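No value in this document is a laboratory result; all are computed from the given coordinates. As the structure is a prediction and not an experimental result, all values here were calculated from the model. Cβ atoms are built from the backbone, for glycine too; each structure is taken alone.
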Structure P
Amino acid sequence: MLEKILNYPPINPNVISELAQSVEKFIVLATAVELNLFDHFKKPKSAEEVAKELKLNKRLTKKVCNALAASGFLKEVNGKYALTEVSKVFLLSDSPFYQGNLIKLYKKTREERWNRLGEALRKCPLSFRRDQSVFNESFILAMAEGAVRWDLPRTVEIVKELPEFKRARKLLDLGGGHGLYALAFKEINPELDAYVFDLPPVIEVAKKFVGDRVKLIAGDFTKDDIGSGYDIVFASDVFYRPREELTQILKKVHESLNDDGILISKHWHIDDLKEDSTAVFFDLMFAILEEVDSVYSTPEFCDILESCRFEVVDIIDIGKSYSPSKIIVVAKRG
C-alpha cells in the first residue's frame, strides 16, 4: 500500500481543488452582493468601518474582505480595502453593467436545483410546477444584466447588418422579457415598429425599461395569438422546450411572418461538450427538475426549424465561454 502511495501518478490534481475552491469563492461573492458590500467601498475603508456601517461581525468581515481581495474583487493597501476595476464595473449597484441580480439568481438556482442533484438522480426527476411567479422582477433584472454583459451588444452588431433588418418595418421580440433587444433594434432602425410579447407580469417589468418606445403585448405565446405581419421575429433564449411544444411555437411564428420574413434565433447549443460546457451544465440544470430535454445541438435545432417550413440562411457563432450563443437566421418557406 505504501509503495503505491509513494509511486504518485504524473497527473496534476489541481482541477479538483480549484473546482472546490470556485464554489467557496462564489459563496463569498454572492454573500457580499446580498449585503451590498461593494457600495460601501466606493472610497477605501477598513473592514472594521464597513462592519460598523452594515452592523456585521468585525472579525468575520475582515476575513471576507481578505477572501474578496484574494479573488480579485477588492485590493488591500495599508489596512484599507478598495474596489478593483472589475468590481467598479460589475458590482456597484449604480453601474449600468451591474451584475448583482444575476449573481443572486445564480445563488438561488444552486440552492433550489443543484443542491438536489443527488436526490434527482435517485428519484429522476423531482416534481416541479412551472408557473408565472418564477418570472418576477428580480428574474427579469437578472436576465437584463446577463444580456448587457455580452449577448446584447454582439447580437445588435450582427442583426443591424442583415439586409432583411435594414428594410424591416415590423419586428416582434418573442418572449422579449426586459425589452432591451427590441429597444436596441428600434434605436438602430427608427422606422421599425418593435413589439415585445411576454407574460403579463413580465410586461409590467418591461415597461420600466422601454417606456412607450416599444409596443408591449401581454400573453402566453404557447397558447395565445402572437399577431401577424411581422418582417422579423426575434427570439432569444426562449426555445429551450421539448420538441413537440417547440414545433407548435415555431409553426405559430411561421404563420405570423410576412412571406419574405425571417426568424432570428439566439440560443445556446451543445455541439462540443468542452467548448460548450456552460450549455452542458445549463441543460443538466433543467433536467434536475424536468423530464424533457431542452437544449439542442445546432444540427438538431436546424432540423426542427426546417420541419416547420423554415430555410436556414446563416449560422453565426457569437459565443463566449460563459455564454455559448449562436445566432441562427432562417427564412420563411411556403
Structure Q
Amino acid sequence: MNQTLENILNIFKSLENFILITHLNPDIDGISSMLALHIFLKTNKKNSFPILEIIPENINFLPYSEDLILIDNFNLNFEKFATIVLDTHTPERIFEKIYLKIASSEIFIIIDHHHVEKNRIRFSENEITLIDSSAPSTTYLIYEILRDGNFIITPEMAQNLLSGLYFDTGSFKYENVNEKTFLVAGELCKLGANPHLIASHLFENISVKEIEILKKILDRLEFLENGIIAISYLTFEDIKEIGIKNLNDFSNFLRSIKEVKISVLIKEVEKNIVSVSLRSRAPIEILHLAKTFGGGGHKYACGFKMKVNNFYEFLENFKEILRDYYGS
C-alpha cells in the first residue's frame, strides 16, 4: 500500500464528518464519485454530506442521488470535518458558496484525473492529493482506493463507479481508454453494476428541451478553416427562453462531424458570463488554449469560464483566436 493511500484511509478511520464536493457545473463523473464515496462512508458509520450548487436533471438513475444536498440547504453545524474534493483539484473550480462553507476544513483529500499546473492554487497546507491524469475517470481512481483498501464495494457503489467511467470515456471511445479500463469495467459489472441501465440513461435519454437547444446550435453552426473547426453558441436569452438548467454538452457531438478536428460550443450561462467547451481530435491538443483563459481539463476535452464585455464581440474575437491556434 502506497503512502498516499495509507494517509487517505487513516483519515477515513479517524474522522467522523466528511463533506464531499466537486467542480462547477457538476457532471456524471464528479457526482457519481461523490455518491460512491458517500455510500462507502455511510456504510462505515460516518457522517457524509455530498454538496452541489445545482442538481442536474439526468442523475436520478444514480443510486443515493436523493441524498445530494443543495448548498443553499446545507448548515455546517460541526467544527471538525474533512473535505473530499472530487474530479477537480483547485479552489478556482469550486462554486463560491461551497468554497466558503468548506474553507475551515481540517484536511482536504483531493482525488482527480485532470492535468495539474505547476502553480496550482491549493485548498490549504493540509492536503492529501491523489491526482493521476492518465486515469480515464475519477471513479476509476476511487475504485482503486476501495479495492486496494480491501473494502466491500456494494452494487450501488459499483453502479455509481461504472457510471462515471462510462461517461468520462464517452462510452469507452476516447483516447483515455485502454485494457485496464475494460478490466475495471468488468469487475464493476461483477459487483452489480448494470451497463445497459447506465447507457440508456446517459445516451438515450435526451429531453425535448435539449432537442430545442440542439436545433439552435445546429442553426448557428459555423465551420472555419475549410471545415476543420466547428463552432456554435447559445445566448443567455436562448437558455432563459427554453428554460433548461443543465445543458447537455453538445461540443462532443460537434467534434463527431466528419473532418472536424476542433469543436467549440460557447454558452452565455449568465449575462456576459461565457462558458466555453473545447474538444479536439488527436493529435491536436486543445488544453493549452483553455489554460490561456484560466481554464483546464484534458488534452482533447477542456474548457473555461470568463466574464466578457459583449458576447458577440467575444464570439468574433474567439473565432480569430481559433484560426491562429490551428494555424500555429
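Points worth noting:
- Of structures P, Q, the largest value of distance in nm of label points 7 Å out along Cα→Cβ at positions 109 and 293 belongs to Q.
- Label whose coordinates, when Cα Rg over 2.2 N^0.38 Å, for residues 53-92 alone is calculated, return 1.17 (choices P, Q): P
- Here the criterion is mean count of other Cβ atoms within 10 Å over residues 205-212, and among P, Q the highest value is seen for P.
- Comparison of P, Q - label where mean count of other Cβ atoms within 10 Å over residues 189-196 is highest: P
- Looking across P, Q, the calculation of helix-only ellipticity at 222 nm (-39500 (n - 2.57) for each DSSP H run of 4 or more, over all residues; to 500) that yields -13500 traces back to P.
- For mean projected area of the Cα convex hull in nm² computed as 22.2, the structure of P, Q it came from: P
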